[in-house]
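Enquirer: The structures come next, written out as structure tokens.
Computed from the coordinates by the stated procedures, all read-outs in this text should not be read as laboratory data. What you see is a predicted model, and the numbers here were worked out from it, not measured in a lab. Cβ atoms are built from the backbone, for glycine too; each structure is taken alone.
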Structure 1
């Protein structure tokens, strides 16, 4: 069932007094998301690895929107110690969180590992967001119309989770491991929805993808992919970040976005267009894959989600 094709950021409901955490908020989709949320009165915590770039983003937004309620906090999603520190500090001074937008990511770099020794894309794109969500779940449960928005990709449909070689030690292909991380995002978001629903939690887990959007994400890719997608495909096919952010903004704010939905562009091949419900791959919806990934993610992050016992 499609949403209205004319849905734009102007249709975001009033977000006054709602508190958002947006990961990777200093550029690209995260910056566009932050800008749209504060325009509608939201309070946004920019969770960024580089605090100086975060402060520049705040200066850019407040120059356009004086009085915007913004705060910069350091978060390196590829370092689980940083994730824990961020969550602990947020819990110390915030009684609630209304929306967590799991947006940040890296795309197709040469193989490297995180602080804990995990393959970088899996660590940053999936494990960091898995851990962050689990550590903030009680704050979200206290929120107003609380939501977790996890940003996946159309590439999740080409993904396979290499349970026998998650670190890419035997064979590493940059785009294959990017696709793996985006499939993991989709599996996580859908399984989180299932577990939240089972305990009648007020928290919604909504998935989104931006289609093909011109951001600096591709600039972290290896040379060939950067040329193909960034320099050649971008001018022909790519949306602006403001357009690409619409699915995650819809997922984060619209009353009609339901837990378990996957929101993406409504245009051909879902590359661009207005937000609509789109399909998950069969792999993303597979219950066995979801259970295995959840267990592996708990082991790799040492984070266990605390769901209340159903009444």
Structure 2
């Protein structure tokens, strides 16, 4: 169901504290902040720190410091995903009760070996929009007794969404509203291109896909403004929203900032880090200019 427009629009910037913010983050933060202010809406900051092995308090403090220096302000308290694992587990339990998720036991090495053997022939293994091979059907086809026996033995597993079964349960074509082109468009969503995505792992109670839709709903986010690298992922997010009865935000996927190697910026590129640019003597106005604003 579409987000209600009877209340002020709500935008959010949601970085992960696993490295320094770079110019790509600056563009996204500026756009969310500026669009919220221009519409009389609210601007929220969310810390996406599900990955407890890579996310650190030091990087989180750097995020706050960089955003303050850029001249941005946000509502408090800040939502930190690591404080809301129960909400993600509850959502996973709901999907499990619907019979839409299954335990997946194959390791990355086993999947890679299967794909390599298959592609030794003349056909390519199907891949998702990010280029990763779709997960094999082995675990989806296991019977309940075998699954229970593997879990009882302590075999590590993830929980994957049975996308085809989930789409059948929704029972209608999915779309989303997109404003990234400057106009409002209706985009057809095809979750099947992702295969059976991970919703939870043994080392993390939630995946990005699951936590982001839960967070957006609980925070009342009406407009999701993020990079084009997440454009295709919106299909999975719309599927989860429909399954869980969550509101549908308006989406705006903005251009990416490209690095010297022709790829989108990563946190490993220190030369584009906000902190490094500040130390080089640049001002917030210079950062806006560098990202094309």
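Enquirer: Computing mean projected area of the Cα convex hull in nm² gives 17.2 for which of 1, 2?
Expert: On the way: 1: 15.1; 2: 17.2.
Value 17.2 for mean projected area of the Cα convex hull in nm² corresponds to 2 out of 1, 2.
Enquirer: Continuing with this model, one more query. Here relative contact order in percent (Cα under 8 Å, 6 or more apart) has been calculated and equals 20, so which of 1, 2 was it run on? Don't skip to the answer; put the middle values down first.
Expert: Details: 1: 20; 2: 26.
Answer by label: 1.
Enquirer: Now, a different point. Thinking of 1, 2, which structure, once FRET efficiency 1/(1 + (r/R0)^6) of positions 94 and 142 (r between Cβ atoms, R0 = 25 Å, to 0.05) is computed, gives back 1.00?
Expert: Here the read-out was taken from 1.
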